[in-house]
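The next part holds the structures, each set out as structure tokens.
Every number in this text was worked out from the coordinates using simple rules, so none of it is lab data. Keep in mind that what you see is a predicted model, and the values were worked out from it rather than measured. Cβ atoms are built from the backbone, for glycine too; each structure is taken alone.
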Structure P
């Protein structure tokens, strides 16, 4: 069945949002925007009316707030291909990571509010530059605005996959609403220990929330399918950043992926952690990881049975 789906997608690929029945995307836009009136877009459930100017944890209103955009060549190989991933960095965040490498965007709110039409034009501009996909970075708290802009872009010729590049701290209701819209989910799985999640990202329920969201993402799109040119078309791509002294709880993360998602999950176990923002004030995250810590993370992943680890020959 998977082989037949792969062959079909390679030769007749149409993004999910273009295959929705008439009116369904518009209905999803309205439903998502209604959530903003008593915001539960993420598990923090601030329940503020963002349409009236109120702002919760994410400090974002009801219009797109964007930091930057452009072709990105530093993402995973199946996203980058030859022409890059069309990356849009959204301002602010629903997590509070004290080591965030994009802290000027997530914590300081670097960026500006733009119109729905402008965001749609950005998507079309990236497609026109040859990008293989639209890569939405930190989209969680701006999902309704993204959907409205996507609807405009689709009406004007957008035809490449959408990548939902999120922190993993997602409302199950929001992810379910995205069913049939998103082609590629790319969540982080940051922690398996609630205490570490609270200490470093102010989200004690992160592990249970991320597990539920990732299961729903996988239910929608399945394992990552890569086309003939080596570019991802559809599926789940999961990231896990190794932190000093086992803070990320890698053993449980890889066990969950292998046993409760799929051993064929495309996983990027990342070694690029370096201290940023307030990390310098909080040992042991005030240092980079060692080669030994990274090798141990890879060993745990292989021991768990994961078969598709980015950059690792299994």
Structure Q
């Protein structure tokens, strides 16, 4: 029988691994120091060498070009990769662990004791609005350190994402618990721990992995929405005359948000961070699609 490869899962996993490596070792690959900038330089033209000011387009010296302050874009992206990659992964994993635990715990209670927490208030307000109004007075020109801002924003995103994960895990656990093989296990004396270990978790783990990937996508979208309104992950620096907003961490959504006005004048400044951001999202979409296909094939095998 010919083996059918799950192409989406393979490519998505390899791309995600690549981004994790960039997040871990990005500064080691950077061609320049993070604070290195070259605001003016001589450029060879048809009329000879001329002195030009940044931004400089992609070249051998600057593969992704520079921004209007002379900073190398590739260097900024490699230094900011850890915030884009690991913040989204950490928030998603925490959401799934906390929301999944409570969802499973409440679903395993007896029906007469089973009480589903209601998140009507949190569910009715977009997380973007809550985070924006909480962080807007803290994030811009903040006296708080980068680590504290990152931690605080991550905690907010975790809290606001728990209800969605909880509801999905709760409903799926109830469905599994009421399946014939679990009921049969209870009939022959299987206790709650045995049922969770042998039936609930093995059946649910594929869903939890898929939920985790989808949560990473949600977190990235949330960080991107905030960046549109100059609320950059890890802190925003505001400069006057003219008023501009800069990302302190060089996180990719921040690089996109701070350079969105350069689209018509110097496309590479926004183009390369946007390409990296979209490629990261694309890897997650491929991974999610591959996990769905793997779960479906595994289910059909047992049916």
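For the set P, Q, ranking by relative contact order in percent (Cα under 8 Å, 6 or more apart) places Q highest. Structures P, Q were shown, and helix-only ellipticity at 222 nm (-39500 (n - 2.57) for each DSSP H run of 4 or more, over all residues; to 500) at -10000 was computed from P.
Which structure, out of P, Q, was Rg/Rh (Cα atoms, Kirkwood Rh) calculated from, if the result is 1.09?
Details: P: 0.94; Q: 1.09.
Of the structures listed, the value fits Q.
For structures P, Q, which has the highest computed value of mean count of other Cβ atoms within 10 Å over residues 163-170?
Details: P: 26.2; Q: 21.5.
Comparing P, Q by mean count of other Cβ atoms within 10 Å over residues 163-170, the maximum is at P.
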